[in-house]
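Participant: Read through the structures below before going on.
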Structure P
Amino acid sequence: MSATFTEPRPSGALLLLGEGSDLRSERGVECTGALPPASDPDLVERARVARAALGDRAFVLGHHYQRDEVIALADVTGDSFKLAREAAARPDAEYVIFCGVHFMAESADILTHDGQAVVLPDLQAGCSMADMADIAQVEEAWEVLADAGVADRTVPVTYMNSTAAIKAFTGRHGGTVCTSSNARVALQWAFDRTGGVDGDGKVLFMPDQHLGRNTAVLQLGMGLEDCVVYDPRRPAGGLTERELRDARMILWRGHCSVHGRFSAENVAQVRERVPGIHVLVHPECKHEVVAAADQVGSTEHIIRALDAAEPGSAWAIGTELNLVRRLAASHPELAVHYLDSTVCFCSTMNRIDLPHLVWAMEELAAGRVVNRITVDADDAHWARVALDQMLALPAPAPTTAG
């Protein structure tokens, strides 16, 4: 069977990046501009020469959402936490070149030793979700919880997709970092510190409201009424003291601009168009999308699920497009569909392109360290505390059901 990669077309032609917009999509995340054409052979050759010149002095990490021409040069591919751990496991590498976004490079700097330089090829490669939680806003939110009399029984849990300053805040206040694969284990640990899931303790979950809500409701058995959303742009987060006292999950008003695009309508449409299709989505999707899917799981889970899929089966995947395309190409025995009706890459992740990577490698080969990512020593200490707490958590069981 040849590879099949199709996208929904519920209302006309597929809207390619930079070639239109769907007004029903989440506002504020419209894709503008077009991806550059494939790099010319001269640039590819320069990349090969620079990589060879660096040899074992450099270790190149490539996130799953990177474009193919970058992944081709990576020593290891993975999600954000896997790559940070891989960086820490290469103490002999003088340079760690992180092809991802800023918060990932920060985590790598925290987990590597001082003699290693973590390099981000484009300093503008940020993360819109991580930027939705500013440290000053989080400290103000904690004061709001204290004024409401609930801070002493609230445990902060921050998603890996957050700045080093937010991770440090979490470490200072006795919390933990989590990933999309171990969020259930992290929340269970947090609630156990304050009397268990059935007690009166609370979790301040940052910065992705959807992952926090989906985990609490679908995996810990809470109700949607147990969750409130703290909006840092409104006085007191837009919540009353009674709402804060009654809530179990205080969710930060943040989201992923890519995963937030998927809708329950997308799920219904692909089921109508492809009977028997398996819908697999990332837990950063909205609650109604996750509830309508057949499976939900982290990026690594999505990859494992397709690796184990029955030949001839059809799958609709709700995650970043570069990864979905790569999965379709590597699984010609499956029919792989993209869940959304409009196509959007992670625009910040795609800032790491071959020209930036070649420039960074050539500069390093010439002895000039560029775009080094360093975390303040105090923040690094407390962020490491929160990261180490995550590492001490029990290994999560595989997530298979939405």
Structure Q
Amino acid sequence: MKPGRVLAGLFLLLAVYCGTDPFKHSAISDFPDFVSHEIDMPSLSSVPKERDTQNLLQKSEIKFRNQVQGPESVAFDPQGRGPYTGVADGRVLFWNGQAWVDFAHTSPHRSEICDPKPSPMSYLPNEHICGRPLGLRFDKKTGDLYIADAYFGLLKVGPEGGLATSLTTEAEGEPLRFTNDLDIDEEGNVYFTDSSTKYQRRNFLQLVFSADDSGRVLKYNSTTKETTVLERNHQFPNGLSLSKDGSFFVFCEGAKGSLRKYWLKGEKAGTSEVFAVLPGFPDNVRTNDNGEFWVAVHCRRSLYTYFCALFPKLRKVILKLPISAKIQFLIHIGGWPHAVVVKYSPEGKLLQILEDSTGKVVKAISEVEEKDGKLWMGSVLMPFIAVYNIA
């Protein structure tokens, strides 16, 4: 038999296999309605080329190893105490200077299934029961802590902690399915993201693979108690942070790898535009005292992710290969977890990039909170908080 015919036969068998997935070994085998969406990616020429060749994040101090599981968001209260962080078992913890203590929880249904487990990913099957607090923000006037819980929506707890009170679980008749991050303005209005109305956080890998476009950006009016949709049809909207003067906020477009600016005041109020193209795919964004924005970049772009974004049918074929979701995710992030943080000016100018490109010390950063000359870096996938001294 001629080599060309053999090769054609192998391609045909591969196509049949991918079309039927007979042994259910693929990353999307449990999602029969999986749709792979095209992503309108920024041009490669617009992606920042700058790199931290010194890998300065390798000088970070790893704190609280194995004391906190998946500390996505890091916050300090109005008195400067903390950090506070939400962990994978559904609790919000407070560092009192000597030990971590329970501060709050989001689920009224906690039980022994929420007990300690060996890794952040171990909690995924029961997150919808135990809760998963993601974005944390303190109201500087009242001391209340606002929590974006992936399953229980937007909540609030007083300065004494305890069971958080639900503020909203739906918007315009559509339930919140993946509440992710938030910020609060001077009037007490809360702006927040719902990353998908189709996928919950326990299926975040499939959301990444799909680039589902049902994500929303919302506003909770603390006076009227109404929740409205400001933006819809985004592909994995994630971190959100107000500008220092309150005239706009920025939010991360996870699938596109960009920051988007939503105007709250002025002639452009109620409209949005691209604020910055990022070197990779972001998680949270935080504003420092100078009004600059620190963005946690989960992984850098690669040509592989770029072409998979542009060709969704090809992406779906690859996802139907007998390769687990975990391995597909490692391919997506370039082979190994690493760390990138970037700082932008209030005008969207790139100011600084810090990296640990090999993940030797810091990896899978979810958030960067600047306080007193230090960067406190949380990670939704790691059992520690990293601290980098920028003073």
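Readers should treat all values here as calculations from the given coordinates under stated rules, not as data from a laboratory. Keep in mind that what you see is a predicted model, and the values were worked out from it rather than measured. Cβ atoms are built from the backbone, for glycine too; each structure is taken alone.
Participant: Which of the displayed structures (P, Q) returns the greatest value of distance in nm of label points 7 Å out along Cα→Cβ at positions 133 and 357 on calculation?
Facilitator: If we compare distance in nm of label points 7 Å out along Cα→Cβ at positions 133 and 357 over P, Q, the biggest value is for Q.
Participant: Tell me which structure, out of P, Q, gives 5, 24, 34, 25, 9, 3, 1, 0 once P(r) over Cα pairs in 10 Å bins from 0, in percent is calculated.
Facilitator: Attributed to the structure labelled Q.
Participant: Here helix-only ellipticity at 222 nm (-39500 (n - 2.57) for each DSSP H run of 4 or more, over all residues; to 500) has been calculated and equals -4000, so which of P, Q was it run on?
Facilitator: Structure of origin is Q.
Participant: Can you rank P, Q by relative contact order in percent (Cα under 8 Å, 6 or more apart) and just name the one with the largest value?
Facilitator: Evaluating relative contact order in percent (Cα under 8 Å, 6 or more apart) on every structure, the highest lands on P.
Participant: Something else: Identify which of structures P, Q gives the largest calculated value of FRET efficiency 1/(1 + (r/R0)^6) of positions 157 and 253 (r between Cβ atoms, R0 = 30 Å, to 0.05).
Facilitator: Greatest value across P, Q: structure P.
Participant: Can I ask one more? Match the computed value 15.5 of mean count of other Cβ atoms within 10 Å over residues 85-92 to one of the structures P, Q, and report its label.
Facilitator: Traced to structure P.
Participant: Something else: As an exercise: mean count of other Cβ atoms within 10 Å over residues 101-108, calculated from one structure in P, Q, equals 27.0. Which structure is it?
Facilitator: It traces back to P.
Participant: Given a value of 0.60 for FRET efficiency 1/(1 + (r/R0)^6) of positions 69 and 285 (r between Cβ atoms, R0 = 25 Å, to 0.05), point me to the structure among P, Q it was derived from.
Facilitator: Here the read-out was taken from Q.
Participant: Of the structures P, Q, report the one carrying the highest value of FRET efficiency 1/(1 + (r/R0)^6) of positions 61 and 189 (r between Cβ atoms, R0 = 41 Å, to 0.05).
Facilitator: Comparing P, Q, the top value of FRET efficiency 1/(1 + (r/R0)^6) of positions 61 and 189 (r between Cβ atoms, R0 = 41 Å, to 0.05) belongs to P.
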